Structure 1
Amino acid sequence: MHELGLTQSIVAIVAEQAAGRKVTRVTLEIGKLSAVMPDAIRFCFDVVAQGSALEGAVLDIIEIPARARCKDCGTEVTLATAAHRCSCGSQRLEMVAGEELNIKSMELEAVD
């Protein structure tokens, strides 16, 4: 399960950016064709965050639909799988979205 390693990296990056402040929420963007399982990230997050600035933080995951642009006709199509055709019949598709794994945002506890 590579999601454990990914989650460890996410927690480390967010903790570094928080610079010692308590993190209350982390929002990730995960593309449908990224080969990353959102449920596995959720499962790992609380365990990996223990003892860090992210302990107890809420994890929000936004799943990004896979989209591609046809190189022949220019139409943008939503993909269910990586093997897809444009309505014009072409398989020459350029990915526009759906393969990403991004830390979109983090919220920090207010400083008194």
Structure 2
Amino acid sequence: MESHQSSTTVEVKPADKKKIRQLIRVAVILFIVTVLEFGVAFTLPYTMQTLKVAIFVGMTIIKAAYIVGEFMHLKYEVKSLIWAIVLPMVFVMWLIVALVYEGDTMITP
């Protein structure tokens, strides 16, 4: 009987330092924004609840936009595609704010 031996070679490429630096930079920026969110959430007094929520939501939107831009590569796309995604989201956010505002005014006597 004939014996078949297959030799497989695996080529290990050196790490791309530029990509690693970019990932570390993204992780640090997201960490800083998250720390600021926690700082706002736990340090502002309850009497400033509206300001706290506004700052927290704003930073969350900034963080979400950064994540979409970096990890979903939207930052590197054509501007018309970016506007096709961003513009409807602006209207959806406006709708949510309007519904929350109108819903709140209906509850109060």
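Taken together, the values in this text are just the output of simple stated rules run on the coordinates, not laboratory data. If you're wondering where the values come from, they're calculated on a predicted model, not measured in any experiment. Cβ atoms are built from the backbone, for glycine too; each structure is taken alone.
From which structure (1, 2) was helix-only ellipticity at 222 nm (-39500 (n - 2.57) for each DSSP H run of 4 or more, over all residues; to 500) calculated, if the value obtained is -26000? Derived from 2, not from the others. Among candidates 1, 2, the computation of distance in nm of label points 7 Å out along Cα→Cβ at positions 14 and 94 that gave 5.3 used structure 2. Out of 1, 2, which structure matches 2, 12, 20, 17, 13, 10, 9, 7, 5, 3, 1, 0, 0 when P(r) over Cα pairs in 5 Å bins from 0, in percent is calculated? Going label by label, the one that fits is 1. A value of 1.6 for distance in nm of label points 7 Å out along Cα→Cβ at positions 62 and 86, calculated from one of 1, 2, originates in structure 2.
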